[in-house]
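K.L.:
The structures considered in this document are given below.
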Structure 1
Amino acid sequence: MKASFIRKVLIMIVSLYVTLRITVIVLYWTGIKGGYPRKDGDGLLTWWSNGLVNAARIKKTVFDPFNVRIEPGKRYIIMSNHRSLYDIPLSILSLPGSIRMLTKKELFRIPLWGRGMAAGEFISIDRHNIEQAKKDLKAAGEKMEDGIVLWIAPEGTRSRTGRLGSFKKGGFILAIETGAQIIPVGIRGSEKVLPAKTWDFYLDQQVAIHIGKPIDASAYTLENKDALIEAVRRELNALCGESG
């Protein structure tokens, strides 16, 4: 059901409110208190995600046939298809662990929100500067060593067609170098909530999050990273309900 004008405004107000509030709280904790326990940051992100998802009345169903869990001492990267702005909050609500996003550096330039993301352990990556991108991936690896579960869209950006696009190699190189477990996640239906290039919200959309069996990147080398990329693509195709 397409949201009325009043409902659309309400969704935007709620989204702005929860985003601004979490940003202010995180900046207060880091600026005044000098930091905060990671579990408190996890709780804030869960609250933020629930606010966004509930405002749009998204009906979420999670399929986790392998009962995926995060084991201490191991490194994990969630690799998901990316069709919607709602993929991040849906992932946070559907998967275990201290999930943080690897995101383009441009978002970190947004006043307040950018500072809040940095303080909240989100990691920027410069997609236009190869040398800086290498440093960014090294920083991401250090966060993983410290217990962060990294969320990556291997396509690099949202799909405009709804189907999987070509994959960037950086996340796979990071996975191999850190010996990470890649958790493939296929999200179906999120693009219907807020279609690309519009501000038309559709309420009560059914969204399915399919969590696949983790893929051990330590079984691959940089020389055969293309085989890892292909393995993840095959799995994501299946999880997304795509034929190829």
Structure 2
Amino acid sequence: MSLANPKILVVEDEPNQVELIEFNLNSEGYEVVVARDGEEALNLAEEENPDLILLDWMLPKVSGIEVCRQLRRSKMTREIPIVMLTARSEESDKIRGLDIGADDYITKPYSIKELLARVRAAMRRPSASVISDQLIVGKIVVDLQKHIVAIDGLQVNLGPTEYRLLVTLMQSPERVFSREQLLDHVWGISANVDTRTVDVHVGRLRKVIEVGANKNIIRTVRGFGYALKAT
């Protein structure tokens, strides 16, 4: 990442949104490159080597979710942080986006302050390694196609909620998620559950993955939430 002027690829086909995002990113000192469809996004991602990609879900020619999948499969782009922008707020859509390899997910409408904060957070935290649909953090490997989790080469069994929770944490190692954010990402913002549910499932996840060298890999931030250590 260049220290002077980090480059952001904005993939958005709505002119008003492009103008608003570009103006505010420029004001923060970012260099902005714009793609208005998925096909152009894939080309510019390789040509421009951006430091971060803001990717709309609904795009002409190639969908945002397919763009994300292809970016994660390419050696040239697999490590670039991707923040998805979308009006789709269903839990299944969010899980699909995170499973494919997005680092963060912002639902429209959103505030510019929130967007800029998410951009800053995504650019300063480490990225998980994504290789051929495998998500890797330390000794934990998740096969995103088969939904298989292995630690030190040994397959472990997780329930569907613990799996989604692990994938969410692994997508953004070292990022501290509040309990409310985890409810949003894993259960969906409209889910009728409270924050204590998050603690219960984090406890179950810990029992499975915090063994041997992976002990204490899930860090508790008192009064706020949880983060997955990068190593």
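We did not get these values from a lab; they are worked out from the coordinates using the rules stated. None of these values were measured; they are calculated from a predicted model. Cβ atoms are built from the backbone, for glycine too; each structure is taken alone.
K.L.:
Determine which structure produced the value -11500 for helix-only ellipticity at 222 nm (-39500 (n - 2.57) for each DSSP H run of 4 or more, over all residues; to 500), calculated from the coordinates; the candidates are 1, 2.
P.N.:
The correct label is 2.
K.L.:
Out of 1, 2, which structure matches 14 when relative contact order in percent (Cα under 8 Å, 6 or more apart) is calculated? Show your work: numbers first, answer last.
P.N.:
On the way: 1: 27; 2: 14.
Source structure: 2.
K.L.:
Also, quick follow-up: Comparing distance in nm of label points 7 Å out along Cα→Cβ at positions 77 and 133 across 1, 2, which structure shows the greatest value? Mind showing how you got there, number by number?
P.N.:
Details: 1: 1.3; 2: 1.8.
Going through 1, 2 one by one, distance in nm of label points 7 Å out along Cα→Cβ at positions 77 and 133 is largest in 2.
K.L.:
Of structures 1, 2, which gives 1.19 when Cα Rg over 2.2 N^0.38 Å, for residues 85-140 alone is computed from the coordinates?
P.N.:
Checking each candidate, the match is 1.
K.L.:
FRET efficiency 1/(1 + (r/R0)^6) of positions 5 and 37 (r between Cβ atoms, R0 = 35 Å, to 0.05) was computed and gave 0.25; which structure, 1, 2, did it come from?
P.N.:
Derived from 1, not from the others.
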